[in-house]
Structure 1
Amino acid sequence: MDRQNLGRFGEERAARWLRWRGYRILERNYRCRQGEIDIIASRGKYLCFVEVKLRKDKSHGEAREFVTPAKQRRILAAAQLWLSEHASEKQPRFDVIEIYAPDGDRGPVSIELIEDAFM
């Protein structure tokens with residue numbers, strides 16, 4: 001599976017996982033000049049801007065470590081623009097979903113949500 005399709009696979013699994021846990025998916029792959037947000041979801045009092053990171057394993061570090069400060073700034077800027085276009089009373093939160101898929105899309109995956117991963 002090529003990199004782009006693997007990324008889509010990871011984002012689909014993350015969205016399904018969030019829905020199963022009671023999140024409402026508002027938007028996926030929001031793109032603007034400032035950057036991209038993989039998933040925008042709401043649950044309870046939170047509006048969650050979610051970055052999805054898929055890796056085969058942790059041999060080169062945890063997936064969350066690949067959300068660099070530069071990537072965080074781009075996500076924050078994109079979230080500010082999204083919020084300016086969509087009024088919300090909910091508290092914004094920036095989360096990371098780590099997905100480990102040792103066999104790509106052909107086997108079991110491990111998913112972990114890191115709430116409030118950065119700000």
Structure 2
Amino acid sequence: MKVIFLDVDGVLNSAQDGYSIRLRTDSHLKLLQRIVQEIGAKLVLSSSWRIGFTPASKNLLARFREYGLELMDCTPELSGSCRGDEIRQWLTDNAYDYNIENFVILDDEADMAKI
């Protein structure tokens with residue numbers, strides 16, 4: 001299985017569109033759709049948008065449905081950890097069950113750990 005760890009702010013939206021929860025820039029979603037379809041990847045949300053079921057997260061799911069995208073899972077929220085640690089934990093917890101062959105992290109931040 002191939003996995004895409006996905007951030008939202010700065011990846012699917014930008015300062016140009018005001019980091020809108022509406023995800024107004026369809027071009028980003030179209031590109032994600034193309035990537036997912038061409039490589040057959042599964043999406044794991046690593047963004048802070050995964051925490052709680054907020055209007056932003058409800059809208060994210062609705063916008064994903066418009067493009068035939070599904071979230072497979074979300075990374076865990078680990079207190080005091082960086083996003084890279086949360087991705088590492090998800091991989092540790094799920095690598096065996098899902099037979100993960102490759103993964104990529106789409107994120108505009110540098111708060112990653114060695115994975």
(request) Identify the structure, out of 1, 2, from whose coordinates Rg and Dmax of the Cα atoms in Å, for residues 55-94 alone was calculated to give 12.8, 35. (result) 2
(request) Using helix-only ellipticity at 222 nm (-39500 (n - 2.57) for each DSSP H run of 4 or more, over all residues; to 500) as the calculated read-out, with -12000 as its value, let me know the right label among 1, 2. (result) 2
(request) Output the label of whichever structure in 1, 2 has the greatest value of relative contact order in percent (Cα under 8 Å, 6 or more apart). (result) 2
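Read the figures in this text as sums done on the coordinates, not as results from a lab. Since the model is a prediction, treat every value here as computed from it, not as a measurement.
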